[in-house]
1. So if we calculate Cα Rg over 2.2 N^0.38 Å for every structure here (P, Q), which label has the highest result?
2. With mean count of other Cβ atoms within 10 Å over residues 123-130 as the yardstick, tell me which of P, Q scores highest.
3. Computing helix-only ellipticity at 222 nm (-39500 (n - 2.57) for each DSSP H run of 4 or more, over all residues; to 500) gives -8000 for which of P, Q?
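Each value in this text was obtained by applying a stated rule to the coordinates, not by laboratory testing. As the structure is a computational prediction, the values presented were derived from the model and not from experiment. Cβ atoms are built from the backbone, for glycine too; each structure is taken alone.
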Structure P
Amino acid sequence: MTRNSVILIGMPGAGKSTLGILLAKDLGLDFLDTDVAIQVKEENTLQEILEQRGYLALRAVEENVLLTTDCHGKVIATGGSAVYSDKGMAYLKSCGTVIYLDVPLGELRRRIHNYETRGIARRPDQSFASLFEERAVLYRKYADITAVCGDLEPGEMVVQVLEALNKI
């Protein structure tokens, strides 16, 4: 089984979906946004799943979507909480190279204006800073490549990621 996919992980607002579409075009691969796949499967937005069933239910649905999706030959933009699933991440890593889009907390705060309503799988009382610290450890754990891209434009991010992919 070849590792021919690119899997993007990182915080909400890191640019996974935007970069994913651009990378898919450059690499000639299909594109999958797992947040969209969750919403289609559940016929609800992420925020509605959170409100109706809680953050742990959203993470369970996300794990199911990760494990039941064909992840070969794609650029995959994962949900920010995909890294809470060891099984899901092991499956994704078997399909391709995992790239952590590392964006500083301050830049993420600038980009995210709807933290309370964005559909972010987190404990109800958890601050964005606390979530950032908790997830950063997991992102680093699973990443094959870390792309520091806080102040880069999408086109610059594509160049950086393609250069990193060419080195492995």
Structure Q
Amino acid sequence: MSNTAQVIGITGFKNSGKTTLVEKLVSEFTARGLSVSTIKHAHHTFDIDHKGRDSYRHRKAGAREVAVISRNQWAIIRDMNEEPEPPLAEILARLHPCDLVIVEGYKRDSHPKIEARNIELDHPELAGEDKTVIAIAASGPVADAPVPVFCRDDIKAMADFALQHLEHSAK
């Protein structure tokens, strides 16, 4: 399966507001009629399968992948064991075709990104150092920003900017 969707990233450090920003942008883009998928990169272990569930029991018995399918949703759970983490391009290729993919995380990849920034926290600034950061979504004013700055709550303006950027870079 191949996905030729446009990709925009939301990047930043812990507690910068990335997930809330992704959630709001997904709502905005879908309200505009776009089909949107998301990819969330986690730096820690996570489990969507829980002890006692049939799928958990399958995995613990040694199944490398377990597919769980219902009328309303499906998922494939794959244990990585000692395999390296798959690159973003591989995950994008596995998604069902859509108009836009919003990627949370994958800070070091080459897709265009909006930096979520909580100005109350003393995190390193990504914009300027990382040329793939095309804008900042900040919790307050940002002086001398090398890219456009949006209030984190101005979702409409950020969505407009992201779509214009993607359209311009596709030409």
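1. Numbers: P: 0.96; Q: 1.15.
Ranking P, Q on Cα Rg over 2.2 N^0.38 Å, first place is Q.
2. On the way: P: 11.2; Q: 14.9.
When mean count of other Cβ atoms within 10 Å over residues 123-130 is calculated for P, Q, structure Q comes out on top.
3. Working: P: -16000; Q: -8000.
Derived from Q, not from the others.
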